[in-house]
Structure P
Amino acid sequence: MDLEDLNEKIKRCTRCPLHLYRKNAVPGEGSLKLGIMIVGEAPGASEDEEGRPFVGVAGQLLTKTLAKLGISRDDVYITNVVKCRPPGNRTPTREEIEACLPYLLQQIVILKPKRIVALGLISGKTLLKLVGREVDKIGNVRGKCFRGQVAGVNLEICLTYHPAAVLRNPHLREVFENDLATFFGGGLPPLNK
């Protein structure tokens with residue numbers, strides 16, 4: 001299966017009740033030009049409307065922060081753990097995460113990223129669990145990277161705050177920007193493609 005086939009499968013998904021509320025499933029977009037995949041929690045209202053990840057206010061902050069670092073969002077693959085918007089933008093349930101997890105794993109197998117940047121606790125928790133680590137607070141692991149193998153792909157999982165959390169807590173902005181700068185090459189060894 002290639003990425004296009006997987007995206008179509010995600011758009012037709014009925015694995016959990018979220019499909020009843022969505023306007024559009026949001027598989028993901030971008031490229032692996034830099035070898036990096038960004039994984040958020042779940043689509044919001046703007047993403048559900050457009051069928052694209054991180055296009056709302058939090059996405060605009062992510063895009064601006066990447067641009068500030070000289071990075072185009074087109075050069076990274078951006079997706080979410082959960083592919084459909086939970087009603088009212090609530091936190092996805094464990095069942096919803098488990099229903100979507102096979103899609104995220106297939107994306108990882110197809111794209112083979114060298115590094116995944118997990119935005120927020122839901123993404124961080126879900127991805128770290130795949131490499132045998134537990135986390136209960138993003139503040140305990142943000143700014144750190146963990147090596148492991150996910151679905152047969154050797155990679156690093158790096159964690160920071162979700163841009164929505166940064167918008168709610170502006171004092172986190174500098175930390176968020178510094179984390180992304182580090183994850184995109186400022187302080188970490190360059191990725192071998």
Structure Q
Amino acid sequence: MQTALAAPALLAALLALQGSTTPFDGIPDVRIEEYAVGGRSVAAIRRAIDAARPTDPNDGKRVDGLSRWNINWRWRRDPQGVCSTSLDNISFSAVVTVPRLADPDVPARVRAQFDRFRATLLAHEDGHVRYAWDHRGDVVTAMNAAGCAGIKDAGMAAVRKIGEHDVAYDKATRHGADVITPFR
């Protein structure tokens with residue numbers, strides 16, 4: 001019973017720290033891609049998740065949820081020959097992959113446990129996506145400091161640096177194991 005009460009509180013605390021009440025709130029172009037998992041018991045559903053879950057390309061580990069984001073940009077050269085960009089010229093999109101129960105007749109107790117797990121999984125994935133979204137300005141700053149000859153490389157380096165946070169975040173949380181309500 002303590003886990004059932006702690007999960008909503010943990011989710012609320014995670015989202016409050018990130019300044020949001022709903023995962024991905026305020027971030028445009030986030031698509032949730034679901035993989036269906038069958039079963040009617042916790043054990044059967046866990047086996048289905050383990051069989052279907054994606055692989056993190058950063059470390060090759062199988063994970064229950066995965067976020068992929070993309071930052072693109074345009075820049076311009078003004079009449080004086082100065083190259084620059086702005087947040088208006090930065091586009092952002094993300095795809096978040098998480099499990100979805102395939103069986104509509106899952107017992108209520110199992111569904112409630114799965115829903116708590118999925119909510120905290122989405123909150124963890126929000127941490128990945130929100131960091132990238134919130135640091136788009138780093139790309140602008142790097143590009144504007146680089147000058148015309150290095151503007152593209154500066155943008156790519158800034159995006160790589162944002163991507164390094166994904167690796168550090170997963171290492172610090174053990175791919176969310178420290179914050180996601182277990183489903184087992």
Structure R
Amino acid sequence: MENMFRPTLQPFLDATTPYDEARYVVFGAPLDATSSHRSGSRFAPDAVRRASTYMETYSLRTGLDLTEISIADVGDLRGLDSPESSLERISEAAGIIRGSGKKTVILGGEHTVTLGALRALKPDLVVDFDAHMDLRDNLLGLSLSHGTFMRRAMEELGFKLVILGCRAVSGEEMKFAKANEDRVALVTAAELLRGGAEVGL
């Protein structure tokens with residue numbers, strides 16, 4: 001599996017746990033193939049890793065200290081180019097990690113990487129924290145992109161979807177959500193601001 005990844009010089013949270021001993025395995029998926037507004041999401045995995053070194057690791061609310069959790073950072077997935085072949089590689093990597101009994105943490109990249117993870121995990125329910133629904137059928141001529149991936153995932157995998165914090169949608173997406181109201185629940189950003197986190201529960 002090590003040939004699948006390019007090692008990182010700055011692991012997430014300075015993690016040093018070997019893969020075999022880790023409970024959580026982090027890898028980067030620096031895909032930036034379907035950006036429609038501003039490119040650069042391929043730089044996000046390294047940016048998140050750098051930012052993680054400035055995080056306080058202890059939570060006053062839960063009493064949990066992240067330094068006490070065994071985390072391995074295996075680096076960035078190699079060979080990400082076209083969206084579909086990249087999703088296959090992401091799904092393969094996530095499947096291997098899951099198959100070894102570990103929890104997978106993926107640092108994207110554009111939103112599309114989520115479809116690769118979902119293909120490996122095959123969930124019954126997805127809770128999506130996003131300002132957008134990403135349920136378009138097509139965006140700028142692409143049926144597979146950062147704005148369509150969740151629709152493709154629902155079509156392929158048949159899970160139920162809860163979207164929290166949505167604030168910008170298309171009419172097409174709302175029509176799809178209403179036609180699938182037994183599978184799609186939406187809590188808007190405005191609803192969360194008015195009612196707090198309990199609204200989404």
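Each value in this text was obtained by applying a stated rule to the coordinates, not by laboratory testing. Because the structure is predicted, anything quoted here is derived from the model rather than measured. Cβ atoms are built from the backbone, for glycine too; each structure is taken alone.
Here distance in nm of label points 7 Å out along Cα→Cβ at positions 105 and 137 has been calculated and equals 3.1, so which of P, Q, R was it run on?
Derived from the structure labelled P.
Identify the structure, out of P, Q, R, from whose coordinates volume of the Cα convex hull per residue in Å³, for residues 49-152 alone was calculated to give 118.
The correct label is Q.
As an exercise: helix-only ellipticity at 222 nm (-39500 (n - 2.57) for each DSSP H run of 4 or more, over all residues; to 500), calculated from one structure in P, Q, R, equals -11500. Which structure is it?
The value was obtained from structure P.
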